[in-house]
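Some structures are shown below for you to check.
Since every read-out is calculated from the coordinates, none of them should be taken as a lab result. Fair warning: this is a prediction, and the values are worked out from it, not measured in the lab. Cβ atoms are built from the backbone, for glycine too; each structure is taken alone.
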Structure P
Amino acid sequence: MEPKVAYLSSEFALDDALPIYAGGLGVLAADILYQAAESNFPLTGITVFYREGFFKQGIEPDGRQKSFYEQIDPQAAGLKDTESTIKVPLAGHEVSLKIWRKDVSFKGGNAVPLYLMDADIEENRSEDRKITDRLYERVWAPHIIDDLVLGVGSVRLARELKLPIQVWHINDDHGTLNILERLREQLSQGLSLQEAREKVKSETVFTTHTPVAGAESKFTRDEFFPLLTTLFSGINIDLEEIWQLGKREWQGQEVFSLTVFAMRHSRAVNAVSQKHFNVSKKLWEFISENVPTTYVTNAVYGPRWTPAESEKSVIKESAAAEIQKLSLDGKTFDPKSLVLAWCRRFAAYKQPNLLLTDEQRLLKILTNPEKPVYLLVAGKSHPEDPEGQEFVRRAIEFSRRTQVQNRFIYIPNYSLNSARPLLAASDVWLNTPKVGWEASGTSGMKAVFNQSLNVMTPDGWWPEGYNGKNGWVIEPEGDDYATPLYRIIEEEIIPTYYERQDKWREMIKEAQQTCGEKFDAKRMLGEYRQLYGI
């Protein structure tokens, strides 16, 4: 089956033998590949082979986070050498990229290919061999090199391998230079700039995955024009015309925005939930074109996240042993007790320490001898995010207090391998983003497949999933998110779990009936197929 759609993402979270992911974007990308394989849909993934992947989290004795990296073994990760290479231009010279392939299928079913580009080969200069070492490690100025590898490289990869790509699906703006490279191709064939733009636009779908301003790639003239000069060498085009296509004002200066450029050159621009769509319309209203045009709410590949065992009590017992192995201090939980879980990136807008707002109130909840509650916490903070790292330190410090007993359990180095037992262990899955900041979120969808109930702010996917009978919503009181969350736990979750198990089971059944199919990747891929026109 020859691929007709190229799905570009800087992350793919297939398994921990290939840890080239940082969070939900990668899990989503992998789930789309699994669903495409099951549906026999002609889609291929394209990304970068980061030889050291994303950082691994260690914990110092005082609770501070430390970061380290490990080399990925391509053979152990299931990568196959295509014996093909391509070249991409940097200022003043070219870099060669080796092309790897991984066939993606779920439990031996149909497969779709994932192609990965790798600069760590002998023919490159020593400094160039490192440009594909690590995911999201670079500061903004050289960050353009990462974008160039994924963007320009993806087009040249498809041409080298003779992939008959009809639609390019670009996820966030890391792959946007793909559009610039295809624009260059059309101009080199004699098309006018307007004709080239229309051709490129007809083949492009762009998905924006975040409303967080810091995720938008923006470059100054000094940073961007050397790339334009190199890429468009020999083509009769005023580079100022290209600059205008992505220009925007930012903090008093003129910059080139890869997001703006992508939105102006895509036939469809989608957000990843209805709430995110409404937020994005306001965020990008300064663009004259009407973007985003629609939304496709994220989903998960159900078979990947559904436990083999159907009885929740059995699932929790098995998870308890796994959590003891994974937890920082060798702690675990009583499978018969109520288990809450907060597991995700330690970013400020996600409010990782929300339950620590009133430590005494939390202590009282956790250590009730008659109705005990366990809180499982997992997540790491980017090495360049000191605020997030302080959240980690504070969570660990609290977990080690004598009076907490073993009721607050921290699991370091959150990954695919630890996500599964955490989902299995949880009775309640917490998600506490500030409203308007979470584009979608998918971990709560996985929780549904694990017979857990969601508690979330009215953000991301939850307004489309919550119906008043299948979980709880945290309605903030002004800037106060903690008080309503404590109230839900004390007055609704604990009494229902311990005193009304019949109602608890009804709520789980309701969640599975209302959210299971709605947030399954079959629905998501079907909606994307409409955007692809294939």
Structure Q
Amino acid sequence: MHSAYELIAAAASRTPGQPALVDDLTGLSFTYGELLDEVDAVAAALAERGVARGMRFATVLPNNIEHCLTILALARLGAVPALMNARLTPGELAQLMEQAGVVGALLVPDPTLVAATREVVGSSGTVLCAGGATEGAEAFGECRGDVDGLPPVPEVERDELAYIFYTSGTTGLPKGVLLCHKTTLPRIVWISALTGVRAGTHIRTLGLAPLSHAIGFYGNFLMSLAYSGTYFTSSTFDPESVLSCIERNEISLVFTVPTFYFALMSAPGYRPERLSSIRNLMWGGATIRPDLLRSINEDLDVTTSHLYGTTETMVSLYNHAPGDEPTRLRPGLFSSVRLVEFGGGPDDLVGVGEEGELLISAASDTIFDGYLDMQDETAEKVRDGWYHTGDTFRLRPDGDLEYSGRVDDIIRSGGENVHPDEVEAALSDHPAVGDLGVVGFPDDYWGEMVVACVVCNDDTSVAELDSWCREGPLADYKRPRGYLMLESLPRNAANKLLRTELRMIDPGILQRI
């Protein structure tokens, strides 16, 4: 079974002089030969500090060189990176570290986080800080050891824990997702098959998707290294900086969320030729706005791909050329899926045109091994050999699936089921709408009222938005009967909309239609 370290070792033997990692902000870069040497030196230093096979070590950083080196060095030792979102609070991160039982951590330079981490790992634990030493933490830049003292590269087992990732936590503290070594190659191969990457294909990947996200880690970082590509770290989401990076470095593969593509193409300095090097443009985490997809297809000569997946399952559905149907998806490599009745089991299949919950076979090698210290939650999600996603789809006559929303987000209004995503898609085309979320509010007449929570770019009125919905393709029963005009929407550290918080807003400020 291959670890991430063995992937770069193989690449270094094939293409030692090929650029492997580049930090576009600082100019720091490593060829594959240099990368292997640097990773060994970091691994030696960690081993000298007591880090060994099976031990868990937290990483709390944006996408930068230090983060990449540490992940690979831990893989060299057979240790387990616990990749945590740097946007979480120090208190939340400390709770996750305590639960995971980490022996050390590599952190952003935050004194509060360093102090909280030191409390968790104790005086004997290893706390490293990117950017220089601080009280309670060593400087990562000085963490290099004698490679002659390194233990042999461990022969890891299929079912041996490789990584701990974390769910986005829209309803509480993120859950630890346990991923074994058997998932690594299938997850990489899935994305390479989708993008057409093969041995000898020199891809230049921009790491916009965080390394703490499964797609950013497996689908961008490890895939790039496995095929001797060049991975450009990116810790900024400034549109102009990203446009410049893509143009300057001739980036060929990008994955991010639809909202950031909108930000790129709305930036004052945007011109289609600045993105002309991109060959594969992928997104996930949300359905793309139809008008944005049209702009991408008109402006750019790229292969576009909508990927659907979870941290637990990786990518399970995709659409390689969405065209005018951004919600249409189909099963991919290693994916056995079923669409079943809400609350049903794997044999309760829905018919053509009907909606149901998506189940994914737990027999796939891409599937997770459970939640950290949460046996009940694991048993609830994986039943009868199938992972219950909680996502709803409609079965099309051609066998493809059409995403419609979350089971928990369905609004039951006037005896009908209304999916927030459908309403959001209709309203998002309005030029004044900057951000929005649709939820259900309790109502004596409707049971639940469809409520649009909107951030507008100008002084557009509720009446204008209602008129837009009436004149568009949205069925009347799905039309919002109430609006909340807000300055911003609540989102978590992964930028996912917190609908629970929207439902808690005082209904007294609701503008009814």
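Each of P, Q could give FRET efficiency 1/(1 + (r/R0)^6) of positions 243 and 403 (r between Cβ atoms, R0 = 30 Å, to 0.05), but the derived value 0.00 comes from P. Using distance in nm of label points 7 Å out along Cα→Cβ at positions 3 and 91 as the calculated read-out, with 3.1 as its value, let me know the right label among P, Q. Comparing all candidates, it corresponds to P.
Match the computed value 5.6 of distance in nm of label points 7 Å out along Cα→Cβ at positions 27 and 467 to one of the structures P, Q, and report its label. Write down the numbers at each step before the final one.
Numbers: P: 2.4; Q: 5.6.
Source structure for this number: Q.
In terms of distance in nm of label points 7 Å out along Cα→Cβ at positions 43 and 107, the structure with the greatest value among P, Q is Q. When relative contact order in percent (Cα under 8 Å, 6 or more apart) is computed for each of P, Q, the one that comes out at 14 is P. Each of P, Q could give log10 I(q)/I(0) by the Debye sum over Cα atoms at q = 0.14, 0.20, 0.23 Å⁻¹, for residues 35-82 alone, but the derived value -0.28, -0.57, -0.75 comes from Q.
Can you rank P, Q by mean count of other Cβ atoms within 10 Å over residues 155-162 and just name the one with the largest value? It would help to have the intermediate numbers written out before the result.
Details: P: 18.0; Q: 15.5.
Once mean count of other Cβ atoms within 10 Å over residues 155-162 is tallied for P, Q, the winner is P.
Kindly point out which one of P, Q the value -10500 was derived from, the read-out being helix-only ellipticity at 222 nm (-39500 (n - 2.57) for each DSSP H run of 4 or more, over all residues; to 500). The structure behind it is P.
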